[in-house]
Structure P
Amino acid sequence: MLLDFNSEKPIYLQLAEAIEDDILRGIFDEETQIVSTTEISVNFKINPATAGKGINLLVDEGILYKKRGVGMFVSSGAKEKILNKRKEGFFEGFILSLLEEASKLGISKDEIIKMIERGNER
C-alpha cells in the first residue's frame with residue numbers, strides 16, 4: 001500500500017483506493033480482516049481520523065464491514081463491486097472524453113479500434 005503525500009488527491013481517498021487495489025490483487029480476500037485504522041495511521045504517520053475516513057468510505061460503499069470489537073472485514077462481493085465501480089469510472093473518465101475528442105477530429109470507430117490495437121502491440 002503506497003500513499004503519495006505530494007499528490008493533490010486527498011490521503012483518505014488514496015487510502016481507500018489502495019485498500020481496493022489490495023482487494024483486487026487478492027491481498028485481502030473477501031470475509032478476511034484488514035489492518036486496523038490504528039495500524040494504518042501509525043505505519044503511514046497519518047492522523048487516525050484520516051485513516052478512519054478512508055475506511056468509512058469503503059464501509060459506506062459496502063466494500064468493508066465492521067465486526068464490533070474485532071475489526072474491519074472485506075464484504076462478500078467486494079471485488080465485484082470494486083470492478084464495477086472502476087469500470088464505470090473508466091467509462092466516464094476516459095471513454096466518453098475519448099469519443100468526444102474523436103468526434104471533434106472526425107475519427108471513426110474503426111480508426112479508434114485500430115489505434116487501440118496499435119497501442120496494445122507496444
Structure Q
Amino acid sequence: MLGGSLGALSRYLLGLGVHRWLRPEFLPIGTMIVNLIGCFLVGLLAALFELKNWGSGWPRILLFVGFLGSFTTFSTYTIDTFLLLKSDQFMGAFLNMGLQVILGLALSMAGWYLIYGIKISG
C-alpha cells in the first residue's frame with residue numbers, strides 16, 4: 001500500500017508539473033514522460049535486482065508492484081516484453097506488444113461508446 005500510494009502521488013504530481021511546464025496542445029506529454037521514466041526505472045531496478053541477486057522479497061514488491069505498479073503499468077508491460085525478448089521468446093513478445101496495444105485501444109473505445117451509445121463508424 002505504501003509503494004502504491006507513493007507511486008500514484010508521484011505520477012499525479014510529475015504529470016501535472018510536466019503538463020504545466022510544457023503546456024502541450026496536442027500530446028499528453030505528462031503521461032508520456034511518466035511512462036518513459038517508469039520504463040527506465042523498471043529496467044534499472046530489474047537489472048539491479050538480478051545483478052545483486054536481491055530476490056523477490058518485500059523491497060521488490062514495494063518497488064515493482066507498489067510504486068512502479070501505480071506510477072505506471074506501462075513500465076510493467078515493457079519489462080515483461082523485454083524479458084520475453086531476452087529469453088528468445090520473440091513470438092510471445094510481439095504478441096504481447098500487439099495484443100495489448102490493439103485490444104487495449106479497442107476496449108477503451110468499446111467502453112467509451114458503450115456509455116455514449118455512439119456507433120463506431122469509419
Structure R
Amino acid sequence: MELTHDNARARAKGWCDAWNRRDLDAVMEHYAQDVVLTSPLIVKRWGIADGRLQGKERVRENFAIGMRNAGLHFDFVDVLLGVDAFCVIYRRETGVLVSDLCLVDDQGRTKRVIACHGE
C-alpha cells in the first residue's frame with residue numbers, strides 16, 4: 001500500500017476517532033500481528049524500563065487499560081508523511097502534545113510505533 005498524505009491523514013483521523021469512541025477493535029485494526037510499541041506510558045504503566053511492548057495482544061492489553069480513562073480524548077492536529085511511515089500528531093485531553101511515528105508493512109498496517117510525549 002502506497003502512503004499518501006490523504007490516506008495517512010484519513011487513517012490518523014480514523015484512529016483518533018476510534019480512540020474517542022473507545023472502540024478497541026477499530027483501534028487494533030490498524031496494527032500488524034507482530035507490532036512493536038515504544039512509549040513513555042509503558043514505562044510508567046508497566047515498569048518496563050525500555051518502554052517496549054511486542055505483539056498485537058500485548059499492545060491490545062495496554063490500550064484496553066488506557067481506554068478506561070473516562071476523560072480520554074485525542075484531538076487530531078496533523079500527520080507527517082515519510083517513506084513507509086507516517087507521524088500522527090495529536091493533543092491529549094490533558095493538553096499534552098503527542099506524536100506517534102508509525103512504520104507500516106506492505107499491507108499498510110502499523111508494525112512499529114514510537115510514541116513521544118510533550119510536557
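I have -0.21, -0.62 for log10 I(q)/I(0) by the Debye sum over Cα atoms at q = 0.09, 0.15 Å⁻¹, calculated from one of the structures P, Q, R. Which structure is it? Label of the source structure: R.
Which structure, out of P, Q, R, was helix-only ellipticity at 222 nm (-39500 (n - 2.57) for each DSSP H run of 4 or more, over all residues; to 500) calculated from, if the result is -10000? For helix-only ellipticity at 222 nm (-39500 (n - 2.57) for each DSSP H run of 4 or more, over all residues; to 500), the value -10000 is produced by structure R.
Given that FRET efficiency 1/(1 + (r/R0)^6) of positions 11 and 99 (r between Cβ atoms, R0 = 25 Å, to 0.05), derived from a single structure, equals 0.95, which label among P, Q, R identifies that structure? Corresponding structure: R.
Every number here is computed from the coordinates shown, using simple stated rules; none is lab data. Since we're looking at a predicted model, the values are computed, not measured. Cβ atoms are built from the backbone, for glycine too; each structure is taken alone.
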